[in-house]
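Read-outs: derived from the displayed coordinates by stated rules, not from any lab. Everything numeric in this text was worked out from a predicted model, so none of it was measured. Cβ atoms are built from the backbone, for glycine too; each structure is taken alone.
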Structure 1
């Protein structure tokens with residue numbers, strides 16, 4: 001959009017107004033609609049400072065943010081709309097009732113605008129397309145599919161089920177990692193307290209003794225010194241590096257690709273990410289293809305919910321194989337992301353005409369693996385946590401007691 005200043009005359013009074021438009025003709029049309037007077041001239045200007053302020057304020061006051069809507073209220077909203085549509089109620093009445101019942105301001109604002117667009121004659125899918133960053137490509141595609149096929153209530157029900165499964169998997173992961181994260185956090189606090197308050201009590205005593213301090217004691221004293229003198233700088237540096245890396249990660253596709261590839265190699269985390277991404281990809285691809293969406297479009301939509309860029313790059317080879325005339329099984333094989341058993345299942349399903357049924361079984365395999373590893377995260381991490389705690393206690397005990405034992409030996 002561009003900005004234009006229109007000078008005008010109304011009777012004996014002259015004035016000017018700033019308008020936002022795509023070009024001069026559009027700006028003049030907007031001016032005429034305002035009925036302010038006769039236009040004397042028009043010129044393009046930079047964005048007025050007042051509009052910049054308003055735009056900045058709108059980031060905080062506008063309920064429609066540049067982020068995804070929350071899953072839980074969105075699922076409840078979709079369920080209510082789908083149920084009312086299934087009962088034979090018109091879409092505008094379903095939306096109006098659901099908007100009044102939802103407590104989420106972002107969902108309420110988005111679908112209030114959608115309702116206004118529908119009542120002014122615009123299609124549902126065209127109106128929703130404006131809110132793709134908030135609702136996601138999957139939502140836009142499912143609403144469009146339901147509108148085109150006349151099965152909107154079924155499409156919304158499937159959309160709700162897909163988002164519910166993704167949300168459930170995320171909640172499972174959060175619940176499983178809560179205990180290990182709490183232990184790590186508690187260990188960090190304990191380490192800071194001991195280094196800050198306990199070690200200094202022994203430091204003067206060790207220095208007065210004039211003895212050669214053992215390595216564990218030197219390590220404790222060095223840690224105390226580093227934390228006391230450089231602690232704020234360490235924290236500030238960590239925050240700065242984290243911010244810079246996050247910015248570079250979001251802007252540099254090559255860095256994001258390399259990071260996501262190595263992320264898959266991290267102990268436990270890589271497996272959880274792999275099973276989650278592959279499982280939701282297979283599930284969504286199966287649901288969409290079974291709903292009658294063309295196979296290439298189903299693949300592209302399913303790729304949209306794969307958040308790991310390296311996996312997304314590899315899974316794109318499936319669509320490329322289809323476009324080149326190769327089979328679906330060949331495409332899956334070329335990705336290098338699937339084991340032999342999975343490839344054989346897909347090949348068998350494709351050749352026998354029961355691909356949907358076989359994809360459902362493949363999805364179940366990955367869901368079971370994901371559930372198993374998530375349920376056992378605490379058990380897998382427990383030995384590492386115990387070793388870390390034991391190491392910390394050992395260094396602390398040796399660092400404090402070794403010099404004391406040495407002094408006892410000397411005095412004895």
Structure 2
């Protein structure tokens with residue numbers, strides 16, 4: 001008797017995709033949907049056409065570049081560049097400029113409509129106060145990754161969906177969306193045994209999830225670093241934008257500082273506001289490292305030299321030249337940066353998040369940073385086949 005032919009896993013998964021893709025995917029816009037008339041995200045240019053190059057003190061980016069090389073040096077395109085970089089442990093500004101002009105070519109980052117300016121924001125490493133045990137003061141849980149969270153890389157099944165990851169959980173024999181922020185905040189039994197720390201402020205915990213990494217200071221004086229480990233799969237929604245749409249804050253007030261002031265004046269309304277962003281981040285304890293927090297590239301971030309980017313437009317690890325300004329200043333903030341991180345809100349070609357470091361000054365700048373800027377990606381020579389080398 002012949003065996004009954006069972007449906008393939010792809011066939012079983014298809015209805016699940018239809019049910020979950022809206023709420024449980026972390027979407028990255030695939031290049032396949034770009035209109036034929038749209039501009040490519042990277043346009044080759046010449047060094048002399050990069051205004052402000054190489055910016056302020058390019059040698060200060062060298063340590064971060066060497067860190068990127070640790071993640072890239074085994075890739076064919078980067079092997080020679082990183083080998084040569086290792087021969088210059090402490091270069092001067094002029095030597096750094098000469099190195100990049102000799103080993104790289106610049107590409108201006110362009111939006112699909114052909115524009116070359118976009119939004120530049122900032123992030124930082126926050127400090128929270130917490131405990132390993134729950135108390136009246138420390139009542140808000142910082143969760144590790146729950147064991148029932150499923151993460152499916154869709155590219156392994158559908159190559160055309162490269163960059164999409166499906167997150168969900170099993171409910172009997174069915175895959176359903178994972179718990180939303182409001183459900184998690186109301187209490188989920190499967191999470192009870194996966195609290196890393198208890199912290200004293202729900203808004204600080206929310207901002208930690210947006211920043212992606214931070215430090216927890218315990219009452220015994222110990223400080224523990226935590227970083228992004230996974231996410232529940234829901235799309236990110238900016239609560240500052242929600243307050244603007246409701247007419248409770250003006251666009252100029254919708255900074256991190258403005259949101260804190262609003263929360264102080266409306267404590268009873270804060271849970272409802274936070275629930276408008278159903279995205280939820282889970283953390284892991286990171287090793288004690290004297291450097292910065294670990295970004296998506298897997299290397300420590302450097303204050304004012306590391307960028308979070310959309311990796312579908314800008315290769316993760318690549319040097320990037322940034323031209324923008326800082327909050328409250330018209331002076332140029334033009335400098336050599338490193339694309340070493342990503343973020344749920346960082347979507348689009350000319351879009352980046354500057355890592356400002358740790359401490360109150362970094363928090364102040366990051367909370368107010370929302371300026372226009374331009375980006376140039378530096379890619380190693382030799383150029384791609386059919387593309388002429390850039391001239392000076």
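Each of the structures 1, 2 was assessed by distance in nm of label points 7 Å out along Cα→Cβ at positions 47 and 247; the largest value belongs to 2. Ranked by Rg/Rh (Cα atoms, Kirkwood Rh), structures 1, 2 are led by 1, which has the greatest value. Computing helix-only ellipticity at 222 nm (-39500 (n - 2.57) for each DSSP H run of 4 or more, over all residues; to 500) across structures 1, 2 gives -25000 for structure 1. Can you say which of 1, 2 returns 1.18 when Cα Rg over 2.2 N^0.38 Å, for residues 103-286 alone is computed? Derived from 2, not from the others.
When distance in nm of label points 7 Å out along Cα→Cβ at positions 295 and 311 is computed for each of 1, 2, which one produces 2.3?
1
Quick one: Rg and Dmax of the Cα atoms in Å, for residues 119-214 alone came out at 16.3, 50 when computed from one of 1, 2, so which one is it? Attributed to the structure labelled 2. Assuming 4.1 is distance in nm of label points 7 Å out along Cα→Cβ at positions 87 and 351 as calculated from a single structure, say which of 1, 2 it is. It traces back to 2.
A value of 26 was computed for relative contact order in percent (Cα under 8 Å, 6 or more apart); which of 1, 2 is the source structure?
On the way: 1: 12; 2: 26.
The read-out was computed on structure 2.
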